[in-house]
Structure P
Amino acid sequence: MKKRPVKRIIVAASLTLALTLGGGTAWALDRFVIQHVEVTNASSLEETTSTGTADVTVTTVSENGVTYYVADVVLSDATALRSAFANDEFGENITETTSSIAADNDALFAINGDYYGFRDTGIVIRNGVVYRDEGAREGLAFYLDGTVEVYDETTTTADELLADGVWNTLSFGPALLENGDVIEGIDDVEVDTNFGNHSIQGDQPRTAVGVIDDNHLVFVVVDGRSDTSEGMTMTELAELMQSLGATTAYNLDGGGSSTMFYDGEVINDPSNGGERGTSDILYVAK
């Protein structure tokens, strides 16, 4: 693969505010509530808007007490799949609804991303720019040649990935499929240990991305926590992605964040009774 010059921005560490509240409360506010903006006008730092196009077909399925939404997306060029940040800002605790971010970026189709802003670890490369390089978990890398791979963040660096042709990364997980097979043990994986809430087990609203072929992706959002749709376990989600023809699949932020936007509206039923703010989306433009 042809190497590209490394394009990187240096993100200054956010300052911790001196609060007069109790230590635990102050820490929680600083960690989960107070915005820490590290980069403004992020899109101005990124590659120019792609001239690539995408063919998007969206289907709604209701069966066995579950409703889910499938978007089959064929890209003319890998850069036609882009990422966007809430308020066009990079940092922690910066949120905006998926539909608002989509509207700001003239998106035809969008899903919630990995909610990178909920944590300060992971490798974050978006639209060809490195924003964070703190490898911690199993990530997903989208390459300029149209391939998509699950990788171990702790065995590489953001600069190495960028030089190898990575266009976007996601840092959440776990991986659901490998070589077309459901990965064992995924229902026991813990993600983002915070305040003792470290599980993503059971029937839940879900968001996932799968790879059918180079530049051919499938996105799924599952409704849950309602009388009309109970959600899916992680293994059930993996089996669904497998049935849709994916050979590689990866779990994204779910629960109240799970949102699919298409042609000007949110088409699923978010479990919070409305959209929950998130820090980022994946989208294709009109």
Structure Q
Amino acid sequence: MSKLRTVDFTGTQITLAQPAKRIACLTSAALDVLRELDLEPVGYLTKGIADKPEFYGELANNFVPLGSWIFPNIKTLRDIKPDLVIGWKFPHRFYRKLLGGNQIPFYLMGGNGYGAALRRLYDIACLTNRVSQAESVTANFQKRLDIYANTIPTSAYKTVLFMGGSKINSLSREFIVETNIGTFGSIIQQFCHYPWLEPKGYNMEPGFINVSLRKILLVNPDIIFVQTYPPGKIPLSQQLANNKIWKDLKAVQNNNIYDIEQLWHYANGTRMIGLTLDKLMPIIYPANLGN
């Protein structure tokens, strides 16, 4: 078999003599790709989505814990002798030298939007000799999008907002909003009005912007999905319950506020995007997709 080659999101060429089998994941995006390719990692983060039933369930107990996203356990990584380590550009590019440079192949993911998700899928498919599986995943995902496109008429489109924040955001009245180039935003905008556009030259993480409640009120979305970030366990929607601007929102008045898990940190691969669509689209369009 000829060598397997691809270039990661830092421009580094990854070359393998044989398809990777023992793969260590330092990011949920990597786990998403492996699950789509019917592969299991030998190691994953101490906390994450591995044990969710939509991913590996009890099988996740077999994965070696590799520490946290910010502070992976380098000694454990070396000990499990992986054929390939998959991380994210930040912060994991700083760990490449600690793993011995090219001694352990280290593919670093990155990017935002659906196009980047597909690139990550096909890059790892190349390194594991599973390109046919990646093609099948892509085809099935497109079928899902086609079903939604054919089911929801443009005349029924709702205006949707995905926002999140913590106690700090509640105090500052500036909230994190996924934009039209975010991985999930780039998909959901095909089936609704999604006016949360990425400004040119914006210095925040690509795919996210800070938006005040007053600006949200100017748009006045029909449906708002809310994620609550630490610190604090009280849902963000409850933290805002007595805020006058919040109470003026049409979605609040019509009880169309939905607290959801922190999907933005996970919904950057084809599997989680699809699962999220299947969960949220019936909420947005109960008349078209409800049971």
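Out of P, Q, which one gives 20.2, 66 for Rg and Dmax of the Cα atoms in Å as computed from the coordinates?
Label of the originating structure: Q.
Rank structures P, Q by relative contact order in percent (Cα under 8 Å, 6 or more apart) and report only the one at the top, that is, the highest.
Comparing P, Q, the top value of relative contact order in percent (Cα under 8 Å, 6 or more apart) belongs to P.
With helix-only ellipticity at 222 nm (-39500 (n - 2.57) for each DSSP H run of 4 or more, over all residues; to 500) coming out at -9500, pick the structure among P, Q it was computed from.
Q
Each reported figure results from applying straightforward, stated rules to the coordinates on display, with no laboratory input. Since the model is a prediction, treat every value here as computed from it, not as a measurement.
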